[in-house]
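What follows are several structures.
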Structure 1
Amino acid sequence: MGGKPSIVWFHQDLRLKDNPALVEAIKQGGAVIPLYIWELSEEGEWGPGGASRVWLHQSLKSLDMSLRARGSALVLRRGESIPVLRSVIRETGADAVYWNRRYEPHAIGMDQQVKTELRSNGIHAESFCASLLFEPWDVRTRQGTPFKVFTPFWKACLAAPDPPFPLSVPSTIPSLKHRPQTLSLEDLRLKPQMEWVQGILKAWDVGEEAAHNALLRFLKRGIGVYSKDRERPDRTGSSRLSPYLHHGELSPRTVWHLVSKWREMHKGGVEAAQDYLRELIWREFAYHLLFHFPETVSAPLRAEFAAFPWKQDRFGLLAWQRGKTGYPLVDAGMRELWATGWMHNRVRMVAASFLTKHLRIRWQEGARWFWDTLVDADLANNTLGWQWTAGCGADAAPFFRIFNPSSQGERFDPEGRYVRRWVPELGGLPDRWIHRPWEAPASVLNEAGVTLGKDYPFPIVDHAMARTEALEAYRELRARNTFSTGTIQS
C-alpha cells in the first residue's frame, strides 16, 4: 500500500513527458488524480480566446487518452478552483496538490491564493517550473534588475547552467479504485460555434504525440534550412511548434536539449540551431518581461507612448481583420490567421506594423484580435510582439521603422506563392504585380481577370502618405516628450 492520494492539477501543461508535478505526485506512492478545472471567470480579462479553446478541447481529449493508456483518466470539473479542489480532496482523501506554474498576472495571484488556502487546511501544495527554461526571477542584470533588452538577456541565459534534462513519461499512473465523478469534455463547451473551427481542426494535429512528431519533423527536415527559410512565408521554414509550447503539449526543455543534440551531430548546422535556440530564448524574454512588468498587457512599457495620437478607425480595423486592406501580403496573413489559427512570424510583423503605423490604430486592438484568433495566443509573446512592432515596448523596433507591405512581399514572397494561396483572386497576376496590383496596367489586370474595387480592394491607405503622417505624429510626440528614438537600455 502506498501513501494517500495526490491531485495533479493540470493547466497549460497538457502532457505526460517532462511533467514535474505528475512525477512528484507519483513519487508519493499513492493514487494520482489528474484534474482539469475550467472556470473562464478566473482567467481575468485574458481568458483563452476562441481559437485557443478549440485547441484546448482537442488537447484535453488527447491527454485523457494518454492517461487511460497508463491506467488513469482525466477528471474534468467546472467552477472556481478552490471550491473544486476542496470537493475533490473530500471525495478522494487526497492530502497533496501538485501543479506546474503559470506566469500571467492573474495566474500568479491564483497560485498564491490556492497555496495559502490548501496549506492552512493541512494539505500539501507545491508548484513547479515546467513551461520555461529559466524562472523569470533567476535571470537578472548585474545590478539585480530585470532585463529590458534582449541581447544581454540572451547572453545571460547562455552563461547560465543548461536547463535540466526533460523527465521521462511514467509507464503507469496509480489510480483510485473508484474514480471521482467527471464531466464530459462536451460539458465544458469549449469549442465556439463558429465557421472557422473546422478550418483550425483541419490545419493541425493536436496533442502531445502530435507535438513530438512536429518537433521530430522539424529536426529531420526543417532545422538545417531554418536560418535561410524562416523568413519565407512561401516555404515551410519555421518550426510551427508555438501552439504545442503554449498549451504545454511540448516542454521547452525537450526542445532545447533535442536541438542542442542535433547541433552536436551536425557541425555544419551550428548557425541554424543557434538561431532556433535564440527564438526559444525570445519566448523566455517575453515571460521575463510579463512577470516583471505585468502592466504591459494593456499599457506601453515606454510610458511616453501613452500620449501617442492613435486613431479611431472602425472601417480600417474591420478591413484589416478580414484581410481586405488592398495590400496582398497583409491580407494573405490575415486570411491565413482566420483559416488556420496561425500566421507566419514575418507576416505577423508586417500585418502588425500596418495596423499600428499605416492605420495608426492602437496596438491593443491588434493584440485583442490575435488573442482571439491565434491557436498559439500566448499573453507574454502577444504583448511583447505588439509592443515591439508599435515601438513602445522593451527592445522595440523604433516607431520610425515602418514596413512597406509591397516591398516586404517582394522580398519574402518573391514568386507570390504565399499570396496566391491565401488571396486566390489575384492568382492570375504575374509575379511583378502580385504585391502591388493597383500599379498593374489595365491589360494585365484584364488578362488576370481582376477588377480592382470589385474582385479585390484598392489599398485603403496610400503607403507613402500613411508613412508621412505616422512620422509626423511621432515627431509631435517627441516634441512633447524628450526620449531616445532607439531601444531602452538595461
Structure 2
Amino acid sequence: MSEFIGENERKLKRVLGFPAAYGAAVGLVVSGTAMFSVGNVGAISANGTWIAALIALVPMMAAAFSYGELTAMLPGGGMISDYTMPALGRFWSVFALLSGYVLLIACDGGTQLVMGGLSFESLVGIPQPVITFALLAIIILVNIFGVEFYGRAEASVTIIMMIVFFVLAIAGFAGVGESMGAADPSVGGHLGPLPEGGMATVFGTVGVAIWFFIGFEFACPMAEENKKPFRNIPYGLIFGLLTIYIVDIIFVFAAVRYTPLEVMGSSAIPHVEAAKGMLGFVGGVTMSLLTVGASFTTANAYCAALPRMLYGMSREHLVPLVFGKIHPKYRTPIPGLIFTTLLILSTVIYITVNGANVDLVLTFIMTACITWMISYAIAMIDVLVLRKKYPDFPRLWKAPLAWVTLPIGIIGVGYAISTLPDYWLPAAICMAVVAAYAIIWMKTHGIKIGEKVSLEAMAKDIRERSEYLPEWDEAVAKWLEERKAG
C-alpha cells in the first residue's frame, strides 16, 4: 500500500493538537441537517428533548470510545475501512465505508444544499432551486480547480459558524430577544417538562436525535497530522459530543419557549423558525445565513472527501480503477468528483421536484442515519474483535470497560434504529445494493470476500507513510519484533 504515497514520498506533518481534533468533532453540529434535526426533535419532544438526546448520546459515546481506541491503534489518515480490514475482512470494510459514507453523501449532500436554498429563499425570496444549483456549481468549481485558499479557510469558517450557533442558542436561552421586544413567550409551544404523550413521545424521537451527533468521527482522518493522536483525538471526540449535547439542548429549551411547536414541526427549516421566535428578525436572518453557509461547507466537504475515499479504494482494487485517475493539471480526482456530483444532484432534483417538504428531508437524512449507525456498530465490533485477536497490540488509549460499554452501545444503535420504522425499507434497499456490489465486485475480481489484512501489515504501512510518532512507533516496533520472534 505504501507505494501509493506519492512520487516524492512526502509525509504529512504532525502539527495539530487537541483544538483541531475537538473542532473537527464538533464541526458538523452546524450542518444544515443537524440543525434541522434539533428543531424537528424539539417540535415533537419539547422540553423532553434533553432526555431523547441523552439516550442518543449513549451509543454515540460508545462509538467515540471505539474510534478513540482504533485511532490510537492505527494513527494514520484512514477511516472505518482501515479499521475493519484486519478485524472483519474486506467485505465488511467495503460495506462499512460505502453504506456509511457513500450513502450518507448521496442522501445528505443534496439535502444540505436544498436546505441552504430554502433558508435563503425565506430571507430574500429567491427561489430555492436557483440558490441550490448555484451552490452546487460553486462547489464543483472549487473542487475541480483545487482552490487551496478555500481549503485552508474552510476550517476557520466552520469554527466561526459553530461559535455563532452557540451564541444564538445562549442568547435565546438567556431571553435576550424578549428583553429587546423581539420575542414573546406567550406564543411558545410548550413549557411543561414533557410533551403531549409523555415519555413514549420522547422515546420515539431517539433515532432522529442521533443526528445531533452523527459525523463526530470526522476528526479521525486527521490522526496522521496530529502530534498526539492517541490522546488528542479520543478526548476530542468525547468532549465534542458533550459540547454538542449541551449547546443543542440549550437551543431547544429556548426554541420551545418562544416558538409554537406546530410551526417548527411543519417546517423544512425548523431551526430558522426557532431562531425567529427566540430573537426576532435578527435571529431569523442570522440563522438563515448560518444555514446557507453550513450547507455549503458541509456539501463541499463531502465533495472533497468522497472522491478521495474512492481514489484510495481504487488503489486496493475495491472500486473501478477509473476512480484512481487524477487530473494531470489540477491534480484532483475528477472521476470521483463527477460521481459524487451526480449523487448529490439526483437528491437535489428529487427533493426539489417533490416539494422540498419536511417529510422528504426526514426521509433522506434518516435513511442515511440508519446506514451510518450500522457503520458505528461495525466500529464497536472491530474493537472487540481486535481485542480478542490481538490482545497484546499496543493501545495507547483504550475504550473504558469495552466489554461492557461497547455491547451497550451496539444495543443502543439497535434501539435507535427501532424508533425509525418508516425508514427501514429505503435503508435496507440501499444496504442491499451496497452488499450486492461488494460481493459481485470481489467475486469477479478474484478477491476473497472473507480475506483480512493483518494488523501487522496495516501498522507497517502507517509507519512507512506517516511522520515518526515516538510513543506509537517504538511500541509497535517492539510488538512487531516480538511477533516475528514468536
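At a glance:
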item: Source structure (of 1, 2) for Cα extents along the principal axes in Å, for residues 205-396 alone, computed value 54, 42, 28; result: 2
item: Entry that produces 17 once relative contact order in percent (Cα under 8 Å, 6 or more apart) is calculated, selected from 1, 2; result: 1
item: When mean count of other Cβ atoms within 10 Å over residues 101-108 is computed for each of 1, 2, the largest belongs to; result: 2
item: Parent structure of the calculated result 49, 43, 26, given that Cα extents along the principal axes in Å, for residues 309-436 alone is the read-out and 1, 2 the choices; result: 2
item: Structure responsible for -13500, with helix-only ellipticity at 222 nm (-39500 (n - 2.57) for each DSSP H run of 4 or more, over all residues; to 500) calculated and labels 1, 2 on offer; result: 1
item: Structure responsible for 0.65, with FRET efficiency 1/(1 + (r/R0)^6) of positions 133 and 477 (r between Cβ atoms, R0 = 41 Å, to 0.05) calculated and labels 1, 2 on offer; result: 1
item: Answer label among 1, 2 for the case where Cα extents along the principal axes in Å, calculated from the coordinates, equals 82, 51, 49; result: 1
item: Distance in nm of label points 7 Å out along Cα→Cβ at positions 141 and 357 derived as 3.6 - corresponding label from 1, 2; result: 2
item: Of the structures 1, 2, the one that 1.0 was derived from, the read-out being distance in nm of label points 7 Å out along Cα→Cβ at positions 237 and 405; result: 2
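Read-outs: derived from the displayed coordinates by stated rules, not from any lab. The shown structure was predicted, so the numbers you read here are calculated from the model rather than taken from an experiment. Cβ atoms are built from the backbone, for glycine too; each structure is taken alone.
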